[in-house]
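What follows draws every value from the coordinates through simple rules; no lab data is involved. Quick caveat, the model's predicted, so the values are computed rather than measured. Cβ atoms are built from the backbone, for glycine too; each structure is taken alone.
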Structure P
Amino acid sequence: MGKTFDVVALGEFLIDFTCNGVSPQGNPMYEANPGGAPCNVLAMLAKLGKRTAFVGKVGGDQFGALLRGTGLDAGISMDALVMDPAAHTTLAFVKTAENGDRDFSFYRDPGADTLLTADEVPEELIAGTRVFHFGSLSLTGEPVRSATQKAVSLARESGAVISFDPNLRPPLWDSLDHAREQIAWGLGQCDVVKIADNELEFMTGETDFDKGAAILRAKYPNIKLFNVTAGPDGSYSYYSGLRVYVPACKLGGVIETTGAGDTFCACVLNYLLEHDLDHLTEEDLGRMLRFANTAAYLVTTKRGAIRSMPEPEQIRALL
């Protein structure tokens, strides 16, 4: 039986307020960029022609309406988006350093995305996807943690490939031990993982990527494809007995890194939708990483994420 969607993602959908200059009075001016890692991933996949749907909750406020409209404009099904009139949409204020790295301040206690309940998880939608993607921000507390656990279980039962991105945001956790515990749960559920260099060190204490990857791959043999992103240094894939490294695209013009990891993740999932996860070659992995790295570079040359995803033609031209 055919699947209705290529990728369904669950998690946070929020507004990233990024500083975009100063007013004539010298006050910082913030631009409201629709974001949230799961929808960033879906937006890039939609650009690549894949059928995507989002599961989550926003407030019944002006920001929630903006997010819903943005998701629809990006080609993502918003049928499973819950708009809660009693909750506020989560906001994130992003301070960007000169090298493009970011510091986050979240307004999310509680934010609407944390209030999604297990009863609000659409079972038929989850059962109808080829890939299910989630991150750790929907594991920070209840009730959304139970909703996430239910969705992962449903996706696995339906035979979907499970994709996980730890996406560590320390300010959102009551303790780093709790974050480590929940990220460990996510690693234990997935077939494919995209983990950043700082997250690999957080989970293993290792700064050596090969050693860190070996620790987690031994601990979580369920992970078939283990990808490590190292920002401007490129990315690594560990698969079966293979290790493939591809350097980052460095052509200058980086404004901020928001959405780079999500763009990378989307391109990996896109590749897996077109190739057999159980029979990848070294050449496949290299081709996958080159495309993903290039797309991730392009999104860093603009502000924001969902509305800054590159067109496939731009990626291919740069390749």
Structure Q
Amino acid sequence: MNAIVPSQSPDEVAAAEGIVYAIGVLGFDFGTEARRDSFKQAMPAIDRETGRPSEDPVPDPLRTFPANPYDARQMVDYLTANPWEARSLIWTLNIDMTPVYVVEPAGPYGADVYDELRKLLSGEIRAETAEEYIERVSVPGLLTGRTVRLFSGQVVPVIEPQNKRGLFGWHTNALVELALRKGSIPEDSDRAEAIRRALSGFLNRIYYDLRNLGKTSQERALNFGATNAFQAMQVFTDPITEGKQLDEISVDKSPFCRMDSDCWDVKLKFFDPEDNRKAKLNFRYTIDVSDLIPVAMGDVKFWTSAF
């Protein structure tokens, strides 16, 4: 009997269970020098004049320079021509330049997810003024309980996206414009400009001030609130028109929820910067985070309070 040991301890099983809905920036890693060098040898040389991969089977060293596997633009070009190589990279989700998760697609749709990661990385390297520019990505996935050691020596947990659903990339300005069109607000009006500033501030505050790993129910509800700009647009329209500013963002367990769901209330509080004696405006919308992809429930509710 002493030779029989559990294949996985209870603590490891508990750690492997969980859903992640995180927001960050995509990156890639090689893990080892050998893997990095294998990419360097396989990637084509770069033409010095055009900056594009050389098509010459025997590149002239005077007209080309060696490929740089750390250059995201060269890597995107290489993966576009050789999509199967995406599996050989270690894909990471970074927050403030720090890898927090390794993104490892699994299941029958893994190839589709890898292709989507390549497209998102391609958007991130665009100019900030380009329509295709991607500023942030949202990655839903399952915690595996496994970790991967990066080239730097950092050990990062692995999450597995099951398919492309919920894997989004966006630019803050694009989200704001979509929200304005959803609300039928003229883009050149003063009201639209005020809402545009308020929505941008709201999204950036979640990105930078309230950044998190997207592991707990509260964090997933908050992160989905950032992606659900249509809900946020409904909240900001009236108070911003009245000159109010965002004061607090909080997430509380919803006292009412449907069966087999995990519902949380995202609450936004506004104040009048010119007269702090005026009542504060409170808004609330409910998000169900029981599934891999959160979902908004019901309409936005509002009320006033003294504090």
A value of 18.1 was derived for mean count of other Cβ atoms within 10 Å over residues 28-35; which structure in P, Q was it taken from?
P
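If Kirkwood radius over Cα pairs in Å, for residues 124-251 alone is computed to be 15.2, which of P, Q is the source? The partial results should precede the final answer.
Working: P: 15.2; Q: 16.5.
The value was obtained from structure P.
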The value -9000 for helix-only ellipticity at 222 nm (-39500 (n - 2.57) for each DSSP H run of 4 or more, over all residues; to 500), derived from one of P, Q, belongs to structure Q
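Suppose you compute FRET efficiency 1/(1 + (r/R0)^6) of positions 44 and 260 (r between Cβ atoms, R0 = 30 Å, to 0.05) for every structure in P, Q: which one lands on 0.05?
For FRET efficiency 1/(1 + (r/R0)^6) of positions 44 and 260 (r between Cβ atoms, R0 = 30 Å, to 0.05), the value 0.05 is produced by structure Q.
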Assign the value 2.6, calculated as distance in nm of label points 7 Å out along Cα→Cβ at positions 92 and 140, to the correct structure from P, Q.
Q
Comparing mean count of other Cβ atoms within 10 Å over residues 156-163 across P, Q, which is largest?
Q
When log10 I(q)/I(0) by the Debye sum over Cα atoms at q = 0.16 Å⁻¹ is computed for each of P, Q, which one produces -1.29?
Q
